[in-house]
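Asks: Read through the structures below before going on.
Just so it is clear, none of the values below were taken in a lab; they were calculated from the coordinates. Computed from a predicted model, the values in this text were never measured in an experiment. Cβ atoms are built from the backbone, for glycine too; each structure is taken alone.
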Structure I
Amino acid sequence: MFASPFSRRLIQIGGLLTAFAAVTPVFSTAQEAPKKELSDQVSEGLGKLRPLTEGDDKNFAEALILINGLLLNAAPGSYDQVVLNQIKVQILLSDTKYAEAIQPMELALSVGKANNFIAEKQYLEFTQILSQLYFQEATGTKDTAIRDSYLTKAYNTIQIYLKANPNPTADSIAYAATMIYTQATLDGEKTDAKLVKEARDLATKGLLLTIKPRENFYVLILAALQQDNKNVEAAEILELLVTQNPTSKQYWQQLQATYLTLANDAAATAEEALSWNVRTIVTIERAQKLGILDTPRDHFNMVGILMNIQQFEQAIIMMEKGLENEKIELTQTNFEYLASSYQQVYKPLKAIEVLGRAAKMSPAEGELDYRISNIYYSLDKIKEAYSYGNSALKKGQLKNAPVTQLFVAYLAFELKKFEEALPLAEAAKNAGADNAERLYEAIKDAVEARKAALEATI
């Protein structure tokens, strides 16, 4: 998410890509220390190197053969050894053989530093590149032991660079923060909070290095805040990012999700939850003006939030409009949500109308008729309730058939349709519906009482 391609990172630092200039053969003079000079054999051998590494006909394989041959005769700890290994690193990096460049880089740095063969600036540049080489190997292996070993080396090496360099570049800070954050979060089950903070602090420092702060520093800070569940601060960073990158769908989605998380986390405090929910709605509206967060799911999310904060009138307006222009999917569930909203604002007949629209789309769906039946019952319209209840049973596809049977049996009982009510109550009883036994006995008693009354009149 944060790292540039490895070759690009090397180009940005630029240390080793100018290594030939840095290690041009140095011949002794009266002022130089005796040891800081190339032997005649190495000087003569390096004269054959340039044709192999320049122009269109580069031959890195032959160049390596030449350097390795010279290294066989280079004395341990000598200036020859340092310079030849530096050049070997350059060739290997130019040939994208990054893993093979590690060992000669380590040797050149250790011997060069110990014998003062390498300038401090060059030493720091090479140290940073060595850290990157370690990091490259760490992220390229599936062996956790090898990965952790390389990550430790990458971390320790970049610490040397950072402690010795009072004015690191923005590129250097970006690499260090990225590498440390990656190390902190590589194990998805256990995040290293200390390293996350260190990465965040470095990214914060990086913001101050340029007149226009780099986006990747904000992204690193954001990721660190999210790891620490500091969603308020994360929202502030995301607001900056959507201001700088108003067409970024990813940032708008994250901002919406962050505000929604804050709303859910503040559920115990109604006023605070309301504030975050409103911010979520406003965020979606802002994004939609830019053509972002404009999918049916996004529009339905707005409706859901309005319902959660009990703004049912607004939810109805948005849902009706969304269903009309198909910004919200024409699904049974969505029609049921709309009907529920109408019920919340005491418009039961509108709720029945909406469920009727849904029933036309799903003519075999008995659950919709069952819901209509319930609404009619709440309006004390028992005949209509019974009619739709029967229709629900005939269609089937009910969420809870025994409960529906019991309800319709009760409606039939209310209408004194005992012969119709009895088998429904019995079916509900046999299916284990609550209170079905009591209703069944009451209906059976009513049937027997009616029968007795008829017999008495004969």
Structure II
Amino acid sequence: MSIPAAANAEPVQSRAQLIESVEQGNKPAADWRIGTEHEKFAFDWKDYRRLPYDGDCGIRALLEGLQRFGWDPIREGQTLIGLKRDGAAVSLEPGGQLELSGAPLETIHQTCDEVHSHLAEAEAVTKELGAGLIGLGFDPKWRREDMPWMPKGRYRIMRDYMPKKGSLGLDMMARTCTVQVNLDYASEADMVKKFRVGLALQPVATALFANSPFTEGRPNGFKSWRAQIWTDTDPDRTGMLPFAFEDGFGFERWVDYILDVPMYFVYRNGRYLDASGQSFRDFMAGRLPAAPGETPSLSDWADHMTTAFPEVRVKTFLEMRGADGGPWKSLCGLPAFWVGLLYDGTALDAAWDLVRDWSAEEREALRTGVARHGFQAPFRAGTVRELALRTLEIAQAGLSARRALDKAGNDETGFLQVLHDRANAGKSPADQLLEDYAGDWAGDIDRIWTACAY
């Protein structure tokens, strides 16, 4: 969410035009791609503190160092805020989390190669700076007031607005990391089916990737504190969206939802204007207090769409948003999980059959249950562990049917192995971290950096 949308000055003249802009995401299956995004915390090896923006061991120095690998700079005014290369981008989250927004690629083999290349490049630069990178869902030690804040206009606006809507929004901004997958759809009906399956099964992904059991040096009582944070961030723009399961849901209903999400900002001439709490509908009518008399462009609409944060989000593709950041070895597991479920028709049908009779109350209870209990969360007559095992069977079959092979003739099912291992053992990364904390680490949270750094 860190970089302004690509410029599109076409004026927005009607609601129908916005619906058409989302419909433009329709693609034939041959053109479906996979985009993987993952965030990680950058820290100073001297004291494990998060990197500030400035300084010899800082975020700007890290971005400057990465440019040797062919990344081009992205600036806000004179401020270096990101990098771009071959359809991918490196960007900054509010607390200095470093994010790779991967290019849209054809196979998980390719996206996994991209992940490995990015982390290898970042590791080379951070070693020179005396810094490191770690994949966790929540900062395990440092307080909110210890967090650095990146010099970006939109983050200043969000930082001021978040406390008005929930008690944990600033923690979401500065102290969380996630991994997510972006996937395509063929038609409105295909989008709806994938959206519903994605929403219903997002808690399974949360359980599989749960990796945030510590707050300020101690266990917090949750397996995914990051997931719990989203329940008290901003009810206007988060959640499981029960309306998505109602008759008639589609592009039109989605656009209406986004139109009703309060705005954060308007981006003009390289600056973010504070429009927090204001209405995009008023903007379309030329009545936006932040920009009197102005009406939006499609770039404004694209920017506004990035300020809704439900568990699944539609742009001109679908974003699966339910997983904690985590170990290098499992970053390729999330695209494997969702591609297996959603990109093969038989697997998608099986996944829909699995979830189609769940009630809104069950879906919400599942979401909140896995945040605290992970695989051990109860669901119907069993637990989320059994649900995860069944879901992984479907994903495995879907990947096998794709027959997307690497040069050695391997299909994509191997990327699921780390998730099979977790579900079979009933242990998420959080469970292992809690065992280490109570055992070998003897309650010393500082051991997490040497144990989990990339």
Structure III
Amino acid sequence: MAKEGHPKGLYLLFVTEMAERFSYYGMRAVFTLYMVAALFTMESASEIYGYYTGLVYLTPLLGGYIADRYWGNRRSIIVGGMLMAFGQFLMFLSASFVQPAIKEAEGMIDPTVNNQLAIICMMGGLFFLILGNGFFKPNISTMVGSLYRPDDQRKDSAFTIFYMGINVGATLGPLTCGIFEGDYLNPMRFKWAFLCACIAMLASTLIFYLLKNKYLMDYEGNAIGTKPKLQEKTERQQLTRKEKQHIVVIFIIAAFVIFFWAAYEQAGVSLTYFADQQTDRHIFGWEMPTSYFQSFPAIFVVLLAPFMNLVWEVLRRFGHEPSSVMKQAIGLAFLSIGYMLIAFGVKDLGPNVKVSMLWLTGLYFIHTLGELSLSPIGLSLVSKLSPKHLASLMMGIWFMSTAVSNMLAGQLATLYPDGSSKSLFGIIEIASLHDFFMMFVVLSGVAAIALACISPLLNRMMRE
């Protein structure tokens, strides 16, 4: 019988991940705004953002392999945390050296201003953030599953709680770092946002280091996440037929998840530009910082997660709960609906006209329903299907799909309308905001239908 409640180790991982996500999302909330304020054009900033967020989720493949083979989860998390803290410090230095470089009248970068040192520090910071995240991200997610027996029914609930920690951090990060949002007249102000992110990352690593030996135990009281023993590394080389089928399922679902995150991650790029340029952010005379919008999805996750859990529970009692695969398809469908809403809101919108923030708020609300249907369920699914000796590596492969998504998100964001007509694959013309948002309606909608159609096959493969 499974014990009531959850092990204390879950809440240590909750707090550790919460602080790390504060750091990541706090930095991400102001990152493109910082680049556009003094260093790059909007199109170049979108590409850099896409490569950065993509590589952040690609390196977990390496980090997961090293943890499974050599270091173990604990050491990997500590090394990753310290590397990321150093990366955030370099971002702080970058903004400390930056000088205003935008000609106010022309809106163009002044070539006489030399910000090379700021760019070098920024690129160095991104390198260490990418490398550190590779060691941190897959291993902390893997440890959640290691706290429980393989057949423990509390595992889905545990990942939902863990996901709440992610989103509490993702809420507080933009709200705190957004206070220090600068602009083209004062880009140096961004440094305090990056310093906040650095402090949060140090706190995350310190909390984990001090409490790991006390709370991180499995269901039998054995320490989890320690360095793999030689026997564990060599006793199993061949995968069973069942394990191979489960890995195939993970790869197929990961491929569909690419479409979700490529559209969802516009929050840090094109949707940030839209919030900054064409959204009325005034509330009773106060103008809300642009970066605050990036806390909206996380706030909605915290508010809606109990509701979604209740919905699944009610459907389960009546025998109508969707399968894990079908929940992924539902998530994609919600994403398409969200973009359909804002595409309607901006139809025939002029270039200098601003719309109510309710349109963007509504999009984030609907997207959150999609996120809750897809993301925590996906983490739990990978934990259940992965062979035990490859758990961190498979989590890294899962995050690899997010890496591809973020790179694609950056490329798609370059199609954001700037007065000139652009095209997707040389086929679809993007001449307005309506066209731009409808592109995501189609991409995510088609992916949702396709995944729903093959869900019976994937369910059968998981059961066999």
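Asks: Work out distance in nm of label points 7 Å out along Cα→Cβ at positions 177 and 241 for each of structures I, II, III, then name the structure with the largest result.
Replies: Top value of distance in nm of label points 7 Å out along Cα→Cβ at positions 177 and 241 goes to structure III.
Asks: I have 21 for relative contact order in percent (Cα under 8 Å, 6 or more apart), calculated from one of the structures I, II, III. Which structure is it?
Replies: Going through each structure in turn, the value belongs to II.
Asks: Compute volume of the Cα convex hull per residue in Å³ for each of I, II, III and report the one that scores greatest.
Replies: Going through I, II, III one by one, volume of the Cα convex hull per residue in Å³ is largest in I.
Asks: One of I, II, III was used to calculate distance in nm of label points 7 Å out along Cα→Cβ at positions 289 and 409, giving 6.8; which?
Replies: For distance in nm of label points 7 Å out along Cα→Cβ at positions 289 and 409, the value 6.8 is produced by structure II.
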